[in-house]
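For reference, the structures are reproduced in the following blocks.
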Structure P
Amino acid sequence: MKVPKLVLTDIDGVWTDGGMYYDQTGNEWKKFNTSDSAGILFCKKANIPVGIITGEDTEIVKRRSEKLKIDFLYQGISDKLTIAKEICKELQISLDDVAYIGDDLGDIELLSKVGISASPANAPEYIKSRVNFVTTKAGGEGAFREFVETILGEDFVLRLLC
């Protein structure tokens, strides 16, 4: 597998378990697995930009993105392919240079156009059947980190850490 020049990801169902939690005062909560942060670290050490493209638009994702210094954040997006093409144009790369992980209907078009596609283990079968590989971990359980480790390769990741 060739190393990508850009890593893109969905959030809900990939970095989270896909649940939307609300307290009695209307606050929304999402649970992120800190293991996925290592995936960002590995990409940064490999000089691979990372982008989030999600259909939701929340302050929670914005804060997580800022904390991890994500290169590109697009929220409230229904046409993820168009955004990915715009990022590729800015970076002067093609969709074939992109690795993307997504888990649901809004991801199908982009998953079918990128060089490397993946989904978490708990994605629907009609998504898993369309991707290059399925992580062993479910969304919210470190699927993004596993995705990055897989596309970079274990030896590559270990060299980055030394």
Structure Q
Amino acid sequence: MNDRQENGSVLIEGRTTVKRASEVEMVVTRIFDAPARIVFEAWTNPELFARWWVPKSIGIPLRACEMDVRTGGTYRLEFGKDAENTWAFFGKYLEVVPPSRIVWTNEEDEKGAVSTVIFVEKDGKTLLTFTEVYPTKEALDESLGGMEGTPEQFEQLDELLATLSAGRA
């Protein structure tokens, strides 16, 4: 199911909902068929994170994934087809509360958002809420294109979780 409002404020694809909650905030939600501890691990273990974070359809590999997931820790994700043509996302973790919450900065430029992911488990499933709050409306407007890959990312995460859950059942 695809559904997109003209103003780009809502995108629903499969079970992922992407919604503009305000002039400066985007909210993504999805229910995963896995316990919160496993979903949390997929967000905090660099080897697992690297397996689902980049939408395969963009055809650009994740060249490096460095994550020190603890309050005060840092991360750096480097993308590109070769060493001469790369770009990176980086920042620091402001709050890490296993297995329920992660908050981090995006420090690539002054327009970077503060991202929060919340994991709420019920009956063995996890409601994941991913929020990005930008410093200005213009900064959010400029980043909207990047949100289009989120449903694909979460499909990839869902596939990974199925293998992780099966291995731990």
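Read-outs throughout are calculated quantities, based only on the coordinates presented, and are distinct from any laboratory measurement. Predicted, not measured: the structure shown is a model, and the values here were computed from it. Cβ atoms are built from the backbone, for glycine too; each structure is taken alone.
Consider the structures P, Q: one of them gives 2.5 for distance in nm of label points 7 Å out along Cα→Cβ at positions 63 and 127 as calculated from the coordinates. Say which.
Details: P: 2.5; Q: 4.1.
Only structure P yields this read-out.
Of structures P, Q, which gives -10500 when helix-only ellipticity at 222 nm (-39500 (n - 2.57) for each DSSP H run of 4 or more, over all residues; to 500) is computed from the coordinates?
Details: P: -10500; Q: -8500.
Going label by label, the one that fits is P.
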Note to self: When relative contact order in percent (Cα under 8 Å, 6 or more apart) is compared over structures P, Q, which one is greatest?
What the structure shows: P
Check: From P, Q, which structure was Kirkwood radius over Cα pairs in Å = 15.6 calculated on?
Finding: P
Item checked: Identity of the structure behind 3.0 (criterion: distance in nm of label points 7 Å out along Cα→Cβ at positions 39 and 111, calculated), options P, Q -> Q
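Of the structures P, Q, report the one carrying the highest value of distance in nm of label points 7 Å out along Cα→Cβ at positions 71 and 87. Show your work: numbers first, answer last.
Values: P: 0.9; Q: 3.3.
Comparing P, Q, the top value of distance in nm of label points 7 Å out along Cα→Cβ at positions 71 and 87 belongs to Q.
Computing distance in nm of label points 7 Å out along Cα→Cβ at positions 79 and 135 for each of P, Q, which one ends up highest?
Numbers: P: 2.9; Q: 2.1.
Largest one: structure P.
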